[in-house]
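Participant: So, here come the structures, one by one.
Every number here is computed from the coordinates shown, using simple stated rules; none is lab data. Keep in mind it's a predicted model, so treat the numbers as computed, not measured. Cβ atoms are built from the backbone, for glycine too; each structure is taken alone.
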Structure P
Amino acid sequence: MNTQNRTNLPLSLVVAFMGLACVFPFYWMLRSSFMGNLEIYSYPPVFFPKVFKFENYPNALTLFPFGKYLVNTLTITLPSVFGILLTSTMAAYALARIDFPFKKTIFALVLASMLMPGTVTIIPIFKGWVALGFPSGYVPLIVPAFLGGGAFNIFLSRQFFMGIPKDLDEAAHIDGAGHATILFRVLLPLIKPVLISIGLFAFILYWNDVLGPLIYINRNDQNTIAQGLANFRAGFGTDYKAIMAASVMSVAPAVALYFFGQKYFIEGIVLSGLKS
């Protein structure tokens, strides 16, 4: 074994251990979803089901209306992801390619906003929606996605735009293209990795959001998957096999989407960090 391999071995072991630590809770949830409650409670713990109880899933669906919750969650998530992609790239384009007064100051304020805990804005934002006549429903959960797209997403897009030569903008401008044409027809096709990264971030954020729906949704027929799962656990706290089956169904779409886009997700994060 050469010196480089010996040097990389401890690092590889640490990374492998951290990876297993991240995956283990998902394995434990999946394994529990195929067990009975007695086997789940057994001590010492059983790491593999003795008999797979596939009936846990149809039984969980009788208590957890996954289809309705899925439709409600996508009703919020898909428009919000579109709004974040649209407005964050527009803001990033302005900060990266257009010269205007106080641009650096505005960008610094955008970055500084990431230091503010989201909890301190919950009450002012809620009072604002109440004043506008939207104390509940999907509007307060969707519309904010169209108001800038979030500081972190703006930062990622801006870093990518900064690495694209401005010669492309100038050539398009000579041909009569305006800012909208340059952004949507010239630059956006070049930043597909970062767009997919932002889309994945946004999708997982809205998919797993519990606090927002808890504040603005007060009708059971409008519950999202995360909110319904929280209520499900509250109502059936002792039936862990059903809870685990419902949890697996809840997390499966997000995990599948991540595996589908992980190549672009990693590429977008790495490349955006290299831009100056």
Structure Q
Amino acid sequence: MNNIKLRKALESFFNEDIGDIDVTSETIFEPEDRTSGIYTAKASGIVAGLSVVSEGYRLFDPDISVRPLVGEGEWVEAGEDILAAEGPVRSLLSAERVLLNLLQRMSGIATMMTSQAVEALKGTKTRVCDTRKTTPGLRMFEKYAVTVGGGFNHRRGLYDTVMIKDNHIAYAGSIGEAVKKVRSKIGHTVKVEVETTSLHEVREAVQAKADIIMFDNCSPDEICRLVQEVPEDIVTEASGGIDLPRLAAYGKTGVDYISLGCLTHSVQALDISFNLKAVAVSD
């Protein structure tokens, strides 16, 4: 994870939440009041985002010390303590909600969707990956959480991979023409992926020498037939309308990757709490 981007994002999140002042904490506690607190899992799952919490506290107040009690990507049981923080009470409480929200969402992505998808594909060569269907502003965090849960990242944005979809093809005139235009302008290190929905389109993408061919909104039976048309040096991907209950059937098709938007857009946060030890307020 890019620490410069991480710190900029955290700054924005803190500013959104705190504004000019945490009026509650700063009117109850004095600057010298100190205590410690514990993050505790209230549900079982995979922890993702401990490094984000640590960096967030360092950014917010260097006087806060953080001690992870479990490892990143580790499975924890409900009631298990996962991280301890010690420092000024004001800072611990002012930073709490932003960091807790991120930790819960990232852990939910790693647990509720990604790890289940990985388990469903166990015993096959197929890998599960995410999509661009992420929460605006949180893509870096959510894609990182997918990797913690055992999944892989698809392209991070419009800038790192060419992905020729139906609208591009419709306006360009054909898959072959779209790929030709792209190849004439990009460098040799940029991959070209083509979205296909039929045997004709798959054959056209193969002839155009696409690096990756996606089978979009196809059934497992359809993909079993289509994947036979693709040479081994071209990566294959299935996407569109695939949910966890049907994932195993898609894994048996021989496709290399299955991309799932639900890994990030339909996740339930892992329930985690943060509680301070009692503190004596100064006179």
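Participant: Here distance in nm of label points 7 Å out along Cα→Cβ at positions 96 and 136 was calculated and came to 3.0; which of the structures P, Q was it taken from?
Facilitator: Q
Participant: Still on this structure, please answer the following. Given a value of -11000 for helix-only ellipticity at 222 nm (-39500 (n - 2.57) for each DSSP H run of 4 or more, over all residues; to 500), calculated from one of P, Q, which structure does it belong to?
Facilitator: Structure of origin is Q.
Participant: To continue, here is another question. Thinking of P, Q, which structure, once relative contact order in percent (Cα under 8 Å, 6 or more apart) is computed, gives back 32?
Facilitator: Comparing all candidates, it corresponds to P.
Participant: Taking mean count of other Cβ atoms within 10 Å over residues 8-15 from the coordinates of each of P, Q, which one would give 10.4?
Facilitator: P
Participant: Can you rank P, Q by mean projected area of the Cα convex hull in nm² and just name the one with the largest value?
Facilitator: Once mean projected area of the Cα convex hull in nm² is tallied for P, Q, the winner is P.
Participant: Still on this structure: Comparing mean count of other Cβ atoms within 10 Å over residues 128-135 across structures P, Q, which is largest?
Facilitator: Q
Participant: Moving on to the next point. Work out mean count of other Cβ atoms within 10 Å over residues 40-47 for each of structures P, Q, then name the structure with the largest result.
Facilitator: Comparing P, Q by mean count of other Cβ atoms within 10 Å over residues 40-47, the maximum is at Q.
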